[in-house]
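Bear in mind that the values in this text are calculations on the coordinates, not laboratory data. All figures in this text were calculated on a predicted structure; none of them were measured in a lab. Cβ atoms are built from the backbone, for glycine too; each structure is taken alone.
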Structure I
Amino acid sequence: MIIEPDIKLDFKDVLIRPKRSTLTTRKEVDLNRKFSFVNAKLEIPYKGHELIPEYSGIPIMASNMDGVGTFDIADALIPHGMFTCLTKIYSEKDLVDFFTSESNKGGRTDYVAMSIGITEEDKNKFNTVYEQAKEKLRYVCIDVANGYTERFCTFIGKFRDAYPNIIIIAGNVCTADQTQELILKGADIIKCGIGPGSVCTTRVKTGVGYPQLSTIIECSDAAHGLGGHIISDGGCTVAGDIAKAFGGGADFVMLGGMLAGHDEGGGEIVDNKVQFYGMSSRTANEKHFGGLRDYRAAEGKTVEIPYRGKIINTVQDILGGLRSACTYSGARRLKDLCKCTTFIRTTVQENKVYS
C-alpha cells in the first residue's frame with residue numbers, strides 16, 4: 001500500500017485570477033484551435049507521401065452518451081466548429097447513411113467521430129462502416145470505462161496498424177503514465193477522466209478516481225511531450241469549469257450533462273424534464289446490452305434533468321463564458337489561455353505526514 005500525500009485538485013478547488021488585458025471586447029477573442037495529429041497519417045497517392053491530418057475548430061466535444069452524442073446534436077454543433085463523439089448505439093446502416101449522405105459537406109467528416117468498444121463485434125462494425133464511408137470517416141472514439149487494461153492497449157496498437165490514416169481518440173485514463181502509453185500505442189487524442197461525470201458513480205462504487213483538474217494538468221503535460229492531445233472528459237457543470245479545464249492545459253473539453261436535455265438529443269419530455277443516464281448505469285445496460293451482468297455493478301445513475309429547448313442557447317452561454325474568461329485572463333486566443341492562467345486555491349486541505 002502506498003499513499004501519495006500531494007494535494008490533487010478539482011474544478012471546485014480553484015478560481016482563475018484576473019489579469020490586465022488589452023482586449024477591448026469579448027468579440028476579439030479567438031476560440032478556434034488547430035491541431036495536427038502525431039500518429040494518424042493520410043496518404044496522397046499521386047505524390048507517394050503522407051500528409052498529417054489537421055483539426056480546426058472550437059475544441060468542445062459532445063460526449064458519446066445517449067441524449068448527447070446524437071446525429072442531430074452533431075449537426076447542430078458543426079456550424080460552430082464543435083465536435084461530437086457519436087453514441088455507440090447507432091446501427092451500421094445509420095452510420096453509413098450519416099457519413100455518406102449528400103448533406104455531409106465535410107462537416108460530419110471533420111467534426112464527428114464514430115464510437116466503438118474493444119470487442120470483435122465492435123471492430124467488425126467499424127470496418128463495415130469504414131469500407132462504405134471511406135475517407136468521409138476520419139475519427140474513431142475507442143471508449144471503455146477502464147483504459148488501463150492490457151487488452152485495451154493491445155486493441156489500440158492493432159487498430160492503429162489496421163487503420164493508419166484514422167485519427168484515434170482513446171480512453172478513459174486519468175494519469176500521465178497511461179496517457180503516454182496510449183499515445184505510444186498509436187492513439188492521437190486521449191480521453192482523460194475517471195469518475196468526475198455528473199451521472200458517473202465509479203468513485204462511489206469502487207473508490208477509484210482522480211480529481212479532474214489535476215488529471216488535466218498531469219495528463220496534458222505527458223501528452224504534449226509526445227505530440228499528443230488530451231480531452232478533459234467529465235466534471236464540467238458550468239461554463240467556468242470549461243474555462244478552468246482549458247486553463248489547466250486541456251486541448252479539448254468533452255461535455256455530457258451540460259449538453260443533455262435539448263431537443264436535438266431526443267428523449268421523452270415528461271413534466272418538462274428529460275431522463276439522462278450514464279452509459280454504465282442499469283438503465284443503459286437494460287436498454288442496450290441485454291441487462292446488467294451478474295458479475296457487474298452499475299457505475300452510473302439515472303436522473304431527471306430540466307428540458308432545455310434548442311441547444312443553440314446553451315452553446316451561446318458556453319462560448320460567451322469562455323470568451324469572457326479569456327478576456328479576464330488577458331488571453332486573445334483560446335490557445336493562450338493556459339499560458340495566461342494563474343489558479344488560486346479556494347479550498348484548504350491539511351497536509352499530513354504519513355508514516
Structure II
Amino acid sequence: MDEHLETSRYAIKTLEKALRIYTPSLSEKALADFLADRCDDLGFRDIHQDEVGNLIATKGSGEPKIMLCGHMDVVPGRVKVRKEGDMLHGRGASDAKAPLIAMLFAAASIKENQGTVTFVGAVDEEGNATGIKNLVKNKPDIDYAIFGEPSSIQKVTIAYKGRLAINLKVNVKDSTHASAPWLAKNAIEETSSVVSELKNSLELDQKDKTKGMMLTAALTEIRGGTSHNVTPIECVATVDIRIPVDMNCNYVEEKISKIINEISTKKEIEILYSVIDETEPFEAAHNSPLVRAITLSVLDIEKKRPMLIRKTGTGDMNVIGNQLNIPVITYGPGDPHEAHTIDEKVSIDEFVKGIDILKKSLYHLKRLHDRTK
C-alpha cells in the first residue's frame with residue numbers, strides 16, 4: 001500500500017482515538033499517556049511528562065531546533081465522536097486536537113540531522129495557561145516555535161494582540177436612601193460613566209485602522225451595591241484592553257493612568273486601579289525563515305500563498321515569542337469558527353493536508369535556516 005495513504009490512515013485513527021478521550025483543562029493525563037505510547041511507536045526519544053503534566057518528546061537531531069506545541073485540553077461539554085462523510089466530529093476536533101495530532105505526525109517524519117523537533121502536548125491552555133507558563137519557565141533551547149490552533153490551512157497567524165486587564169474601584173464617599181438619590185453620588189452609575197470615558201479616550205482616532213491594529217477596551221465585570229434601597233458607595237469593575245503590535249503595555253498603562261487621574265479630578269470621586277493581567281503583543285517577522293518556510297509549504301500543497309493574519313485575541317505565542325525572543329507562528333488544520341461549538345468537527349481532508357504542510361515546513365525551515373548561518 002502507498003506509504004502516504006498508510007500514514008494518513010494511522011493519523012486519522014489516532015485523531016479519532018484522541019477525540020474519544022475527554023480532556024477538560026487539568027484532566028489531560030489519559031491523553032498524555034496515549035500520546036506517549038504513540039510517540040514511542042513513532043520513534044521519538046526522551047518521552048516524558050513534566051511537573052505540570054505537559055507531554056514532551058524529541059525527534060531528529062542537529063539544527064534548527066523547533067518546537068511544535070499543541071494543547072491537549074478542551075472546553076467543557078462532550079460531543080459524540082463520529083464520522084460523517086469528510087467530517088470527523090468530537091469535542092476538540094478543531095480546537096485543538098486536529099492541529100496537535102497533525103504536529104505529532106509532522107514531527108515523526110523528521111530523521112537524524114534534519115533538525116531537532118520538540119513535540120509538546122500542553123495542558124490548561126483553555127484555563128490559566130499552566131502548561132505554557134511552565135514551558136517558558138524551563139527556558140527551552142529552541143530557534144523557532146509553531147503553536148497548533150485551527151487557522152484553516154490557507155491562513156497563518158503571525159501576530160496576536162497584547163492584553164491589559166485592569167481592576168477599577170470607584171468610591172463616592174457617601175450613600176443615601178434610594179428614595180432621595182440626589183443626596184449622594186451613585187458608585188455604579190459613576191463607574192459606568194468612568195468606563196465609558198476611559199473606553200472612548202483609549203479608542204479615539206482609529207477609524208482608518210483594521211480590527212487587528214485597533215486598541216480596544218471592553219467592560220467585562222461589574223460589582224457594586226449592598227442593599228436594594230440604598231445607593232452604592234463603592235463599585236468595582238474589570239476592563240479588558242487589547243493592545244495591537246505597534247504599541248506596548250507600558251505605553252497603554254501610562255495613557256490609562258493619565259485618563260483616570262483626569263476623570264477623578266473632574267468628577268471629584270476616588271478611582272483606584274490595579275493591573276491584574278499584562279501580556280505584551282507579539283508579531284513574527286514576515287521575512288523570518290519560519291514564516292517563509294510555512295508560506296512555501298502552503299504554496300507547494302495548496303498552489304496558493306497563505307494569508308498572513310493578525311488576530312485580535314491573545315495567545316500562548318505571545319508568551320513564548322516575547323520571553324525567548326524567537327520567531328513564532330500559530331497554525332493548524334480546522335475552522336476556528338468550529339472551536340467551542342456544540343457539534344465541533346474538522347474536515348479529514350484538511351487534517352491530512354495539514355500534516356503534509358507541516359512536514360514540508362520542517363524541510364523548508366532546515367534549508368532556509370542553514371542558509372542564514
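I have 1.2 for distance in nm of label points 7 Å out along Cα→Cβ at positions 168 and 200, calculated from one of the structures I, II. Which structure is it?
Attributed to the structure labelled II.
If distance in nm of label points 7 Å out along Cα→Cβ at positions 328 and 344 comes out at 1.1 when worked out from the coordinates, which of I, II was used?
Traced to structure I.
Quick check for you: by mean count of other Cβ atoms within 10 Å over residues 104-111, which of I, II is greatest?
Largest value of mean count of other Cβ atoms within 10 Å over residues 104-111: II.
Quick one: helix-only ellipticity at 222 nm (-39500 (n - 2.57) for each DSSP H run of 4 or more, over all residues; to 500) came out at -9500 when computed from one of I, II, so which one is it?
Of the structures listed, the value fits I.
With mean projected area of the Cα convex hull in nm² as the yardstick, tell me which of I, II scores highest.
Comparing I, II, the top value of mean projected area of the Cα convex hull in nm² belongs to II.
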